[in-house]
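Before anything else, here is the set of structures, which you'll find just below.
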Structure P
Amino acid sequence: MKTIGLIGGSTWVSTTDYYRTINQLTNQKLGGAHSAAILMYSLKFHEFSNLVLQGKFEEVKKYISDIAVNLEKSGADCLLICANTPHMFASAIQERIKIPLLHIADVTAK
């Protein structure tokens, strides 16, 4: 089974939706007591939102990209971002990691 990396915390509400849905679908598909292998980092939303509101986008890119790199180093095989706004930085994140970043726009378009 692959390990999913989640960048959550922006907001914690959407993060719980991702976590719950991924595990429910895994359990429905595999049955028994199966759940997904997940590594999750919950960013500090207050800090993230303040940087965005102040227009400090280079700092935000570095902050989120560093999180993605750490999830990859920890064993994530792919990466999901658990909210819409951080996807503004998806290309910057993907540039720093070798694993795929599953972009919400691509999945929504399908």
Structure Q
Amino acid sequence: MAVNLDNVTVTHNEEAERFEMLVYGLRALLTYRRFPDRIVFLHAEVPPSLESQGLAAKLTRFALDFARANQLRVVPRCPYVSSFIRKHTEYQDLVSAEDLQKLPG
């Protein structure tokens, strides 16, 4: 199942504390916990039939842009989000120096 990412919209489900996308009836999501000054990203999940098509990256980019727009410090507890931030240096300023040291290299 090929996915055209241009046709997929990320939605922010604040009540469930997650960012999500619905693709072919399947839900990809990134869960978080929000605090007044920071957002802790906990878990990214993409259905197996939709893996390796950029959905997790699109979710993560949207979530990090949300954090920046809301002036929230990012605490990446999710391994995928940690790896994404390590590879995309434009988001590293959202992470504290201490947490930045902990990102997988």
Structure R
Amino acid sequence: MDFGPSDLAVITTVISELARNLLLYARNGSIICWLIEKGQKKGIVIQALDEGPGIPDIETAMKDGYSTSGGLGLGLPGVRRMMDEFAIVSRKGQGTTVTTIKWMD
């Protein structure tokens, strides 16, 4: 795809942040990427899946500054801001799936 340098930096950062979350909280999981087309739009889907403990309170976890690991609390909220589309599903004891899309300009 013909993403520009700034979009490539965003995509790299998002993948890195989602991988970090998998390691810190779920200890394992997968990141899957695929190309998507919707009408004239083209983009990339980045999805992180795990079977970890789940996120007990997604609303709180999505607030800037909230962290259970002592970090800055910018991870998931930052991912949401950087991507064009963002969805998260989590079930206690069953894991979490984060799905994001970055559309080409």
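The numbers here are math on the coordinates, done by the rules we state, and not lab data. As the structure is a computational prediction, the values presented were derived from the model and not from experiment.
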Item to check | For Cα extents along the principal axes in Å, for residues 8-47 alone computed as 38, 19, 9, the structure of P, Q, R it came from | outcome: R
Checklist entry - From P, Q, R, which structure was relative contact order in percent (Cα under 8 Å, 6 or more apart) = 29 calculated on? => result R
Checklist outcome for this item: With P(r) over Cα pairs in 10 Å bins from 0, in percent, for residues 56-95 alone computed for every candidate in P, Q, R, 30, 60, 11 is reproduced by structure P
